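What follows draws every value from the coordinates through simple rules; no lab data is involved. Here the structure is a predicted model, which means the values were calculated and not measured. Cβ atoms are built from the backbone, for glycine too; each structure is taken alone.
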Structure I
Amino acid sequence: MNMKPLATLRILASAAVASGLLLTGQMACAQTPWPKAQPIRLIAVFPPGGSVDQVARILQVSLQQQLGQVVVVENKGGASGSIGTAAVAAAAPDGYTYGVVFDTHGVNPSLIPSLPFDTKRDLAAVALIGTGAMVLSTHADSPYKTFADVVAAGKAKKGVSYGSIGSGSLGHLAMTLLAHGNQLDLVHVPYRGGGPLMNDAVAGHVPLSIGSVFLAKPHIDSKRLRPLAVTTSKRSPNLPDVPTVAESGFAGFEAPAWWAVIAPAKTPPEIVKRMNEEINAALKSADVASKLAAQGIEVRAGTADAARTFIEAQVDTWARVVKDNAIKAD
């Protein structure tokens, strides 16, 4: 009996088994469960106490419960959020590091020329958390009773002054966009943060102020400030009687504050998708939604692709405003 064919079959069978074991091993590696037993970092790109920190800590509680893993909030503030964002971009793309960013994330690429990362290339959008209105306000004793009064003064070239939380802030860019497109004479007065801005606004030292609803609402509630208009396309649930800029004669105008979660660019798509789903599940919680609403944030759950499209549109919009008006950071 010729044993060669039998030996050949045995060799082929052994090779097939070995190949199958290799393939199985590769599939097992590819399907390694995430998350493993190690902490997940949420880098809040602003210091403790602000809205970014609050959003990160609200998510932290829900994600820990849902994933059954430790979630750690790490504050890395500075340079309008770009220091913390750089740490996210440089982190291992293994699904264990994320960043919680603010609307400055869409402004920084055009305002800070020496960023150590490319916002579109080096970072992946995971989820859009929500948007919030900014509100243009005036002192309670101001002659500006409505937003139309401000527009009339601006068109009369009276040099209407307004304060924002700083040069290159979203409030500054929104007012610049409004003024540039409608020939309004509006003069920017930059402050170093919301505290100093509100101090001068309630004292009547600056005629107008623009800031988040969360920043201004306590002073609106106390009747020291009068709200004139909000910058979102829809009225703010926190200020339902205050008209939008768009409905006040400037159709299509929209400049929302926003919050999002990002990851290193090469994070596996299946992990980004899973994290997106977990974040959306958290956002559907009534408790989470109410806590975000208290920060002036309206939930905007959606896919990672939708978040990427939104963020890239923000980057492109504000890049044009910064370039067209030669805006520089403080």
Structure II
Amino acid sequence: MSEPLLSVRNLTKQFALKGGLFSGQIASVHAVDGVDFHVDRGETLGLVGESGCGKSTTGRCVLRLIEPSSGEIHFDGKDVRSLRASELRILRRDIQIIFQDPYASLNPRMNVAAIVGEALIIHQLTKTKRQFEERVVELLETVGLRADHMGRYPNEFSGGQRQRIGIARALAVEPKLIICDEPVSALDVSIQAQVINLLEDLQEKFGLAYLFIAHDLAVVEHISNRIAVMYLGRIVETAPAQTLYNAPRHPYTEALLSAVPIPDPKVKGQRIRLKGEVPSPIHPPSGCHFHTRCPIAQPRCSSETPLLKPSADGHWVACHFR
């Protein structure tokens, strides 16, 4: 087995919650709590879970847009957490990110050529103005936009077109890994399919690896090779995509999948309704974080944290009874 392109071990991130008379720290938000995963070269790992479970924070920690509290991040043989600022800038040529909101992630004061070509200037990838313009046109055409879009501004485009601009910006430095932070959740359903198909085509053309973050299991099914399910800062199950959909093991994954709409009206799935609400990440439950809502919870679950362990070929589950 070759070494993974990205390897994350025991990653944690806590945010200080301040308050009181002197604005001191009164609590910590446990956003990411001991996450392990890897992404192989050329594959897509889908990272799914409810809003607020720590998915986006995990992606930003990988890029060190947010500094992790602890843990290990290795990319292409490099220890990401030990890199200095100058070394991190070089690394970011190989790791790019596509943001969730195509309206907020583009500078309204910059035209498309400046947005897409900014990284070309920073990393000195073109030598002349002509080379710069030719490269920007090439990137725009790669994502399905036209050369005459170069001089336009973000407010002149639809949401789907803006997201294509964001994808072109990510491709400019020829990365090895792109972190897709819910890249289609703000788009109409018809446009979502177009963007997903574009990402798949780009992956095949350029050999890209994706960490695809989403809350919609129906979306990640079509693009992911493997899927990791996250709940309250922890990964509870990892498996090849079809294995996860056909034979989920963790009770939380089963509940998530039962909520996915089935397009055939003749097929009626049984909806699993979880009790209670998602606990606060400020005071997460002891033991298994899911035990307060789990239909098969036992006394052991409230005191002992389950480890992510193999249950079948490529299938890992963090549950005492599965």
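Consider the structures I, II: one of them gives 12.5 for Kirkwood radius over Cα pairs in Å, for residues 128-175 alone as calculated from the coordinates. Say which. Derived from I, not from the others. When FRET efficiency 1/(1 + (r/R0)^6) of positions 88 and 152 (r between Cβ atoms, R0 = 30 Å, to 0.05) is worked out for each of I, II, structure II gives the greatest result.
When relative contact order in percent (Cα under 8 Å, 6 or more apart) is worked out for each of I, II, structure I gives the greatest result.
For the set I, II, ranking by Rg/Rh (Cα atoms, Kirkwood Rh) places I highest. Out of I, II, which one gives -14000 for helix-only ellipticity at 222 nm (-39500 (n - 2.57) for each DSSP H run of 4 or more, over all residues; to 500) as computed from the coordinates? This value belongs to structure I.
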